[in-house]
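Pasting the structures in now, so scroll down.
Read the figures in this text as sums done on the coordinates, not as results from a lab. Here the structure is a predicted model, which is why all the values come from computation and not from measurement. Cβ atoms are built from the backbone, for glycine too; each structure is taken alone.
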Structure I
Amino acid sequence: MASAGKVKAAEAALSEVKDGMVLGIGTGSTVAIFIEMLGRRVAKGGLRVMGVPTSYQSAYLAAEAGIPLTSLDEHPVLDLAVDGADEVDDGLNLIKGGGAALTKEKIVDSAARRFVVIADGSKLVDTLGAKFALPVEVMPVARRTVMERIRQLGGEPRLRDGADRKDGPCVSDNGNFIVDAKFEAIPDAAVLERRLKLIPGVVEVGLFVGMAHTAYLGGEVGVKRLDRKGR
């Protein structure tokens, strides 16, 4: 059963969806609730939208909910992107990638005029890295060298295992591995993102810096809204 916080966050994001929008549809448990709610609105006939999914998972859920799908080839600029997060700081910087979809999430979320994050309130942290390891998508051939470079930057890397009783490493939709790098704290996310992306073989890093415009963080009794300063 979905937590009350996730439901409230999804409801808050749904209030931003307007008729005729083309939406970026993220990945994760809170977004799954949002997709279900959006599908019910579409089924009633009062809302016409199209969605660009960030993963096979979200594409499947959206199709099952009756939400028409499109692509960035057809709509390179989106009206709104709604996505989850594994951690959010008070500057609206994020750690994402728990669902191994970080690369397409970053592509789709960055294509939107407005990017809204939805999560339960436990995802709010003082400093990124406090609770969640940083996902890094890595080409398989570069796994060992990338992990060694992450150690040199002060992180403790671990190759993510496959889920659902699948032997071997987790493989992204792009055919790459996910390395989860644990940093005790990430005081400057922009600097760490640049350093990691300079490592040959790194495809994408789950740090979303200066991208989100608003976060809705749901709790038992309400929703905390955070807006990026200057927006």
Structure II
Amino acid sequence: MEVNVVNNPHVKLVADSFSWPFRGDWKSTWFPGAIAVLLLPIAFIPLLGYAIAATRAAETDPTNGPPKLALSTRLLSDGFWTSLAVIVLTAPFLLAINPFADRLYDAHLWHMTDVPLSQLYAHVVAASLLALPWGLLLLLHMPHATARFARTGNPRDYIDLPRSINAVKNDFATWNLAAAAIVTGWAIAVACVGLLCAGLVPGVFYAILVSAHATAVLEPQGKNPRAR
């Protein structure tokens, strides 16, 4: 499929995703955001809720920069539904790791005298192979679903996989650009691990903001969200 990105009006919008985290009063946003990332095990839901708030802000007016991170009922509610969607999409792949690893181990694809090490390799290979379809599923569904949910506040947007697939088919070029920006943002976050892990926390928060802005491009402005 040939994709003409030169004439795509969303090219600049997606490119702006990488600078959007530093627009507006970004300094007052980054500190609480970094703290939330640092406390990720207990701040998972609020952080996902903020990702939705950031997407909503980018859909409304991307020139203002990221919104401030402030706990609210809506933020926690959005984070809950988003985390539930991620868990539902991820659970089948997690549950498939052990059976898949057992089949790989029984196939004797490698010969090692150390049984525990062989089983470990089988699990690593199984997880690596399952990570590809899992990542593709998230990229196909979550950007469009998140953009819709940020605008409407309706959790049903997260279970409408056919609508997301149709949206990708109808405007593949824009989705391709948004997905590339999201993947690049998270690649930068992973690269920050090389800074003795000191850059991992701000790197993850940066990736969240880049992803939020890139996701917002998928939902045209001018639509009125349904009342919550």
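To test your reading of the models, identify which of I, II gives 16.5 for mean count of other Cβ atoms within 10 Å over residues 81-88 when calculated.
On the way: I: 26.4; II: 16.5.
Comparing all candidates, it corresponds to II.
Looking at mean count of other Cβ atoms within 10 Å over residues 89-96 over structures I, II, structure I comes out largest.
Which structure, out of I, II, was relative contact order in percent (Cα under 8 Å, 6 or more apart) derived from, given a value of 24? The read-out was computed on structure I.
I, II: which one has helix-only ellipticity at 222 nm (-39500 (n - 2.57) for each DSSP H run of 4 or more, over all residues; to 500), as calculated, at -23500? Numbers along the way, then the final one.
Details: I: -8000; II: -23500.
Only structure II yields this read-out.
Comparison across structures I, II (criterion: FRET efficiency 1/(1 + (r/R0)^6) of positions 25 and 105 (r between Cβ atoms, R0 = 35 Å, to 0.05)) gives the highest value for I. Can you say which of I, II returns -0.74, -1.11 when log10 I(q)/I(0) by the Debye sum over Cα atoms at q = 0.13, 0.16 Å⁻¹ is computed? This figure was derived from I.
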